1. From which structure (1, 2) was distance in nm of label points 7 Å out along Cα→Cβ at positions 95 and 127 calculated, if the value obtained is 2.7?
2. From which structure (1, 2) was percent of Cα pairs over 26 Å apart calculated, if the value obtained is 44?
3. Have a look at 1, 2 and say which one yields 0.95 for FRET efficiency 1/(1 + (r/R0)^6) of positions 199 and 311 (r between Cβ atoms, R0 = 41 Å, to 0.05), as calculated.
4. Here helix-only ellipticity at 222 nm (-39500 (n - 2.57) for each DSSP H run of 4 or more, over all residues; to 500) has been calculated and equals -13000, so which of 1, 2 was it run on?
Structure 1
Amino acid sequence: MTDGPRGSDAWITDPQTYLDRRAATRTVPSAPVSHYLAMRDGVRLAVDIHLPDGERPTEGFPAVLIFTPYYRRFRLAGDAPAGIEPSPNSAAYREMFVPRGYALVVIDVRGTGASFGCRDSFRSPAERQDYAEVIEWVAAQGWCDGRLGATGISYLGAACDFAAASGHPALKAIAPISAVWDTYSDHFYPGGILLTDLATGYGRVMEALDQDRREDLRKYYYFAEPCFEGPAPVDDDPEGVLLAEAIAEHAANVHMPDFLREFQFRDSTLAHDPEFTSDSFSPHAVSAGFRDDLAVLAVSGWRDGAYMNGAIAFKAGCPEAAANSQRPGLLSRLGREAGELPPVPV
């Protein structure tokens, strides 16, 4: 495939042509609708829903999902100047999709942000079960036409893969960007050696996020905005009472450096669970759950380190996804076609 959007036979309709013909005709609401969504075990997840302004189609909007552990949205200080972006994790997707007639749904995964629960491992199996429940709920909403996609970078990209592994028929397309495929060899143990600085550094930033330690979090450029005041509460919790309860539950979250050191070898298991290996939090291990009709766009760059390896391994190790890579991508798979573009069967 070429680096440019045109002149490649990898596309039925290349992205730029699609965007040229699907104009941004709607406006983005000033704030999303936000509330808690209860999972099977009672854990409540904080969800932001961005719907295009204007008349809603009878059948509803196609929806794009983003599962994040890095705050779906920050609460801003009361004196924050205009123009401060409260959703650095998802703003680009909001500005891309919502004006073009898509709903955008951003979820704080369990044990993070304003969501309740705790993370008992990295990308815990419980968290991944949540993905299927969120898909089921979104697809059933009156504002959704029943067609969903998922996208995101890094952790969020791997979440797309895990969501696809649920095999839910409403999930039509995923676009994992710079996402690992084999967490052990791509990310934490390349060549079998633990990247200790990565494990320790990632652990620190996650503890700062999960525990709402704002002074610690401001040491990181991405989260350094002085107007950020922790995760935003949902609409029904304006005083942040439930938010405080949720953050207190995060104290039980796994300590990443210790957790990762449990996997000294490729086949190492957790002491309390001999079935839990590094494959338990690696997308490649669950790819058999991908539906045959899933459209996939796996994106990385030649200088993207672990993520480059992940994108290549994804293509080589997932025959169904490789075959489907010739199908329409995220936008054309979900969007109603315009002009002379042919309709896409779903």
Structure 2
Amino acid sequence: MKDIKAILKERILVLDGAMGTMIQRYKLTEDDFRKGWFENHTSPLQGNNDLLSLTRPDVIKAIHAEYFKAGADIAETNTFSGTTIAQADYNLENAVYDINYHSAKIAREVADEFTKNEPNKPRFVAGSMGPTNRTASISPDVNDPGFRGITFDELRIAYKQQAEALIDGGVDLLLVETVFDTLNAKAALFAIDEVFEERNIKLPIMVSGTITDQSGRTLTGQTTDAFLISVEHMDLLSVGLNCALGASMMRPYLQVLSKNSTFGVSAHPNAGLPNEFGEYDETAEMMAEQIKEYMEENLVNIIGGCCGTTPEHISAIAQLAKEYEPRKIEAK
């Protein structure tokens, strides 16, 4: 199979869309989150979507297939909250290896089926490594600015467990995503580096930050170019932005990345901003119209969707991507 780095120079690659949005369509109950694995677990589990890779693998498999059918080149594993830190909320730290391993296996299986049927369009699996629900840079206690809810080392250990399980499950690359605190991301990158060294392997790495509002900064206060400088010491496949903003609001920050990055640039924005019910109203056509501007300006190498996006959105984006050249990746 052709190397993803080589393909990245030839065409714009399409990442899949939202997992949570698709899961909501199935209207699952508490029983679906327990089936066969957690039937006697004492905490409520509904909403812990990563568990569905164990309890309802049929649902996760079907969602991956829908996105590949829509034109996605890369599927993200169902592991956004797949660390001991995030799973501690459900008292499920012990399930972390299984969550990541089986999530990777499901995505791998579907990707291989599609690659077999379309060898000229290989499908890839990205191990999704979310930001956790703690921050290493700022205090959760306004009365104690020096306090931290977690240490760098605790994050490193948690991310290392996740990375090992994702690699065991057969991912092609690792995606450190929705980075609101770059120190968390650096712990993830440090952990990934450790695993690579110990196993004598190397997989491509994507890093994707999130600009939390129109100030153009991450939650912990970094500008886009500061975020890039913080992670560019690593040999990355791409650096990009996802979540928080819709496609039109994300554009100025992608321009900064495109101008300054020596790596590929990725973007997977939300389907606009949520309405008062927390739902996303942007249709596939509306979103594609905004993303077209990215491509006309030659800003991206990888494009997909985050919250509120569906296979319909990805299909519209994939059709557009065929018509445009990827951003040139060259050392500055």
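No value in this document is a laboratory result; all are computed from the given coordinates. Everything numeric in this text was worked out from a predicted model, so none of it was measured. Cβ atoms are built from the backbone, for glycine too; each structure is taken alone.
1. Structure of origin is 1.
2. Going through each structure in turn, the value belongs to 2.
3. 1
4. It was calculated from structure 2.
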